[in-house]
Structure 1
Amino acid sequence: MTFFGSLLRGAAIAAVALTFAGTAQAAEIKKSPEVAETGKLTIANTMEYAPFEFVDENGKQVGINIELAEEAAKMMGAELEVTRMPFPSMIPGLAAGRFKIAWETFSATEERLKQVDFVMFIKSGIVASTTPDKAPGFQGENNLCGKRVGVIAGAVSDQIADRLNEECKAKGLTELTKQNFPEGKDIIQALLSDRLDAKLDDATASGYFEVTSGGKLVVVPGLYDVAPLGVAVPKGDTATAEMLRAALQAMIENGTYKTIMAKYGMNSAMIEEAYIVDSADKIRK
């Protein structure tokens, strides 16, 4: 066989191997009856909450939830179909059997668990952000002690700041100085003008601002008031729940999940294992 013949033969074998690998990957995810029958992974989504789901300047549907769903569909050898729907209509729609998957970032409350089950794939919480030049000063435990910290008045971050300050005092460390603001943009302006050392805010909003601002602010180590978030499916629909869990876990293991999360500044929101929650005692903090 000539050299070029060997190359062609090798390329053909490689192509077959890749095809087989793709087929095997799809076969690893056991499809729900609906996906197997229709060939579609149909999800309800608002398409109105960046960085999780939104329409970009080119009119393309993008965001963490959409891109994870696209990858899940590929694994199943299915086509992704997104049905736009208002957030308040999703859980009632699932409970009424109108559709099978609401791919959003739901928190699993006891009230919601009466109607639906969840597949957890992300966590949220409160984080601190600062300017890049100040970031090295926020290492280790109690890294907010002695710092000027901005919060939105009455928000969860306001309460978290008080709790963290009590920890500073209990350990004999310099207290943090809390400043209340009406809106997040006011905190950012104060931070950029060196009137604050850090802002406490939701992890998803903070991570996304780090990306979209070009790094004007960066998230520092530490995640407070952690809550897992997940996709909702009809109560007792174990086939759909397990299909989604398996797909998300595969993405966690092959690195796709990390790539998508990092793209939107969501490193602090990543979890190590996708899991099903069908009762409150299964929620992992």
Structure 2
Amino acid sequence: MNLFDVLLLSLLDGISYAGLLFLVALGLTFIFGVVRIMNVAHGSLYAFGGYGAASLGLWLGQDAGSTSLSIALLLMGAISVGCVLGTVLMLLLKQFQHRDPILQLLVTFGAFMIFEDLQRLLWGSQPYFVSDVVTNMGTSELKGVTYTNYQLLFVPCAAVAVFVALRWFLNKTLAGKQIIAVTHDREAATALGINAKRIAYLTFLVGAILGALGGALASPTTSLVPGIGADMIVLSFAVVASAGLGQVSGALVTALMIGLARSLCVYFAPEMEVVMPYLIMVAVLLVRPQGLFTVVQARKI
């Protein structure tokens, strides 16, 4: 394999991985933008989304040979996990909504540890995955490099579609405009008659589903093992911090940047793979402490 093939392969890997990373980071930053809670347990949503989708695939779609059924099971797994765990987390955090933000952060960390143990209890420690959808979608050849259509087309297109759909939802629907209003000024939005509690629950639910969707889409190409949620939440923090807290559009750019840098390291400098996302984050924060896409605003007194 020549240098061009390696570069092309690393580019394709980076774009595919960035799509998954973006979905998880999008859910994390979306929740923070409205609820103002940095949800450490978001990594568990990714892990449970992957395990839930893989379980549905093994139970209902194994050897079915239907691409549409396999995709439907992935979506069902993500939505189910997002709704259930998102509601559980929201009800838990409701008990601490007027407490110190550090305590809320510790509560989500405690929930993450509980979910990690629950994950081991339900699925054990052996690798877990289902790859029928990847096989059904086949492969394509690009400049002499063979790549699966699932990673080449479906995952990046799914990430872009979610981004476009979320932007449309926020800008064109009443609920979306209410979310934006609560994000900018919760007190003023409440004074205008917006039910901030309902909006917070809706936001948390959407963010939870996005986190679980990232895991569900990763399940056909990733061996799910204990600890996978911790790895993803740390990378998601790097994306969110680099883009700026609450920045939806910025998360897409930084996820792509970190995904490509990580992929290039895998092929050309494997020893730098783990640390590269954090080097990017540190470099960004040294230059722009508020993140690449956050505009500094005057502090409200």
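Looking across 1, 2, the calculation of volume of the Cα convex hull per residue in Å³ that yields 183 traces back to 1. Hey, Rg/Rh (Cα atoms, Kirkwood Rh), for residues 81-152 alone derived from one of 1, 2 reads 1.25; which structure? Derived from 2, not from the others.
Suppose helix-only ellipticity at 222 nm (-39500 (n - 2.57) for each DSSP H run of 4 or more, over all residues; to 500) works out to -12000; of 1, 2, which structure was it derived from? That value comes from structure 1.
Taking mean count of other Cβ atoms within 10 Å over residues 33-40 as the criterion, the top structure among 1, 2 is 2, with the largest value.
Output the label of whichever structure in 1, 2 has the greatest value of relative contact order in percent (Cα under 8 Å, 6 or more apart). Largest one: structure 2. Distance in nm of label points 7 Å out along Cα→Cβ at positions 129 and 145 was computed and gave 1.9; which structure, 1, 2, did it come from? Clearly, the read-out refers to 2.
Just so you know, all these numbers are worked out from the coordinates, no wet-lab data involved. All values derive from a computational prediction rather than experimental measurement. Cβ atoms are built from the backbone, for glycine too; each structure is taken alone.
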